[in-house]
1. State the single structure among 1, 2, 3 that was used to calculate FRET efficiency 1/(1 + (r/R0)^6) of positions 76 and 180 (r between Cβ atoms, R0 = 30 Å, to 0.05), giving 0.00.
2. When relative contact order in percent (Cα under 8 Å, 6 or more apart) is compared over structures 1, 2, 3, which one is greatest?
3. Check the numbers for mean count of other Cβ atoms within 10 Å over residues 132-139 across 1, 2, 3 and tell me which is largest.
4. Output the label of whichever structure in 1, 2, 3 has the greatest value of distance in nm of label points 7 Å out along Cα→Cβ at positions 44 and 164.
5. Quick check on the output: 7, 26, 30, 23, 10, 3, 1, 0, 0 is P(r) over Cα pairs in 10 Å bins from 0, in percent, derived from one of 1, 2, 3. Which one produced it?
Structure 1
Amino acid sequence: MQFESPADLDELRDLRDQLSRFLLAYKFGIDELMTKINILKEEFAVSQDYSPIEHVNSRLKTVDSIVDKMRRKGFELSLESVRDNVTDIAGIRITCAFIGDTYRVAEMLTAQSDITVRLVKDYIAEPKPNGYRSLHLLLEIPVFLSDRVEIVPVEVQLRTIAMDFWASLEHRIYYKYDRHVPESILADLSRAAESASDLDAKMERLHLDVQHLPEQPAA
C-alpha cells in the first residue's frame, strides 16, 4: 500500500477547498439550464395538448467523486486539470415519453442563443454495445458572477421512460455486483434493452397515428 506524504495530503486538502468553491459555478449552470427547461415544460403544458418533457432531474458531482475520477483516470490533481478533463460535473437528465420528443427538446434547447453545443453523442441512433440508449449533449452556458462570467459545461441526457427504466436497472445491477456482472445477467440486460427499444418504436408509431386522427366532435 502506498501512503501519501504530509505534503501530498496538504495539497489534496487545498484542492478540495478550491473545488468546493469551484463547484458553485457548476451549480449555477445547472440552475440556469433548469430554468430554461422548466419554462419550456410549463409553456407546453399551457399551450399544447401535452408536454414532451415528462421528468427532469439534476445532479452535481461531489468533491470526493471528482477526486476519485481524476485518480482513476490518472489525471493530475489540480483545478486546471479538473476543468479540462471532467466534463460531467454538472448533469441534467430529461425524460420524455417518445423518441421524437428527445430530439425535439434537444433542438429547442440548442437553438437558444446563449447556449453553445460542445458535443453530441447520439446513443439512441447508435446504442452502446450493452444496449444503453440515450441522447447526450454537452452544453456550455454563461454564468454571470459578481466579478466575472464563467462558461460552464453541463451534460444533458435525454431519454424515453423505457430507456430511463433500463438504465436505472443496469446501474443498480452493476453497483450490486461491483461491476463484475455474470454473463447470464448481462445477456438478460441486453435482451431487455431490445425489448425496451421495440416498445419505444411501437409507442412512437401509435403516437404519430393518434396525432393524424381527426378530432371527434364534442357530444
Structure 2
Amino acid sequence: MNILIFGPPGSGKSTHSRTITERYGLAYISSGDLIRSEIEKGGSLGAEMERYLRRGDLIPDTVVNTLIISQLRRHRRNFILDGYPRTAEQVIALENYLYDHGMKVDVAVEIFISREESVERISGRRICPKCGRVYHLKYRPPETPGRCDVCGSRLIQRRDDVPEIAKTRYDLYIKNMRPIIKFYKKQGVYVRINGHGSIGEVWERIRPLLDYISSYLSPEGKP
C-alpha cells in the first residue's frame, strides 16, 4: 500500500501512522520529522525552517519537496506519507514523481478534528527532547509532572504548540488542504475519518478500511 495521511494539528495522524507502519510493514516518511531533524542539525537551512515554524507558516514547497522526494527514492513502494503533500505545488511534485516511477497513491486518509479540539490537544502537548516520547497534560500526563516516564528528562513544549500559533496552524491547514482534498476526491482515493475520541476509538475507524485495501492489493498488488 501507498498511503497519504493528513489532518489538522493534533489530529493524531503521526500516532496512527506509526501503528499503520507496524501493522502493514510500510516505510514511514514524515515531513515533520524530516524538518525537525534539519532544525536539530543547527545549519542555515534548519534555522530558516525554524523561523517559519515560529510564525506558524509553512516551510517553502521547494525545501519540503526535496526532503520528501529524497526519502521516496529510498523507499520505492509500500510507504505512508505523514503530513505531505500540504500545498497544490507539493501535490504536483509528488504526483509527477510517482507517475515517472510507475507508482500511485492507494488511499488518502484525512483524520479530521474541530478547531477547538485541535487547539486543546496541541497546547497541552509536551515532548521529551531526549527520547521523543509525547505526553499531554490532560489526556496522557507523565507520572512525575514535567518529567519523562522513560528517561527522566525535563519535558518541553514546542514553540509552535502554544495556543496562538496552534490556531494559526489550524486555519492555514484548512485553507491549504481544500484543493488537495478536492484533487484526491476526484482520484477516488480520499477518505475522511472522524478523529474525535480516544486513540483506540479512532484506530477502529481506520483499521477496517486499511485491512480491506491491504487484502485487495495482496499478494501481487494492483498493476
Structure 3
Amino acid sequence: MERREIAGLLAYMGRLDPRTMRTDPGELGDQLDQWQELLGDVPLATEYGWDARNAIRAHVVSSPYPILPVDVARQWSKHSADRLARHTDPVPTADPDDVETWRAELLGTRHAVLAGQRPPNEQRAITSGSTIDPAVEARLRAIGSCIPPHVRQDLAPYRPTKARREQLVAEGLPDVLAVPCGWCGAAVNESCRARRIVPRGGATSHRPMKTAHPSRIEAAAALAYDTSRQESAA
C-alpha cells in the first residue's frame, strides 16, 4: 500500500474504532510510518477476494483489542497462502529446453497468484464419498460394472486369475477366492499356493496355482449355499 492508501485505511479504521484515532500530528505521523513499514507489501484490495478494509472490519467485530498493522499483515499472509495452496501450476508456454525462461514463467505465475494479480489455477481433484454421480450410477446399472465388457475381454490375458474368477461367478459357480484356504493358508482374494520341494524333501518356496485346493472349493460352495438360503429367507 502507498502512504495515501494507508492514510485512507487509518481514517476508515478510526470510524469503526475511535480508540485508534490519532489527533496529534506527531502521533499520526508515527502511526503512518508504522503501518507503512508493515503493510508496504500488502495491497489495499485485489480483484480476487482481498480487501484490507474487510480484515479490519472482521477484527473490530471479533476482538475487544484495537487492531494493529501486524493483524492485517497476518490476514494477508493467510489469504495468500490459501490461494497458493489451491493453485495448480499450468504448463508454461516457454520452450522446456530453455530452462531459465521456463522457470521464470512458472515462478511468475506463482508470484501473480500470491500478489492477488490473477486467480489460482484450480484443478478438481478426485474425491471419495457416499454420493455417486447420477450419470455414473446409471452406467453401473446398465453394464453392471465401471469396466465395460469389451475392456474386460481385452484385459483377460493380463489378469488370468481375475478373469477366471469373473467367469466362475458368471456361470453361477462359487467364487473360491471369497474364502481363505485351510490347506495352504492363502488369504481371501489370493490364489492357492503349491510348494516347491527339493528331492530330499522340504519346501523351498511357493508358487501360485491356477486352480484352488478341493477343501477351498468345498468351503466356497458352502458359503454360497448359506448366502443363497439367507437371501431366500429375507
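1. This figure was derived from 3.
2. Between 1, 2, 3, the highest calculated value is found for 2.
3. 1
4. 3
5. Source structure: 1.
Every number in this text was worked out from the coordinates using simple rules, so none of it is lab data. This one's a predicted model, so the numbers in the text were calculated from it and none came from an experiment. Cβ atoms are built from the backbone, for glycine too; each structure is taken alone.
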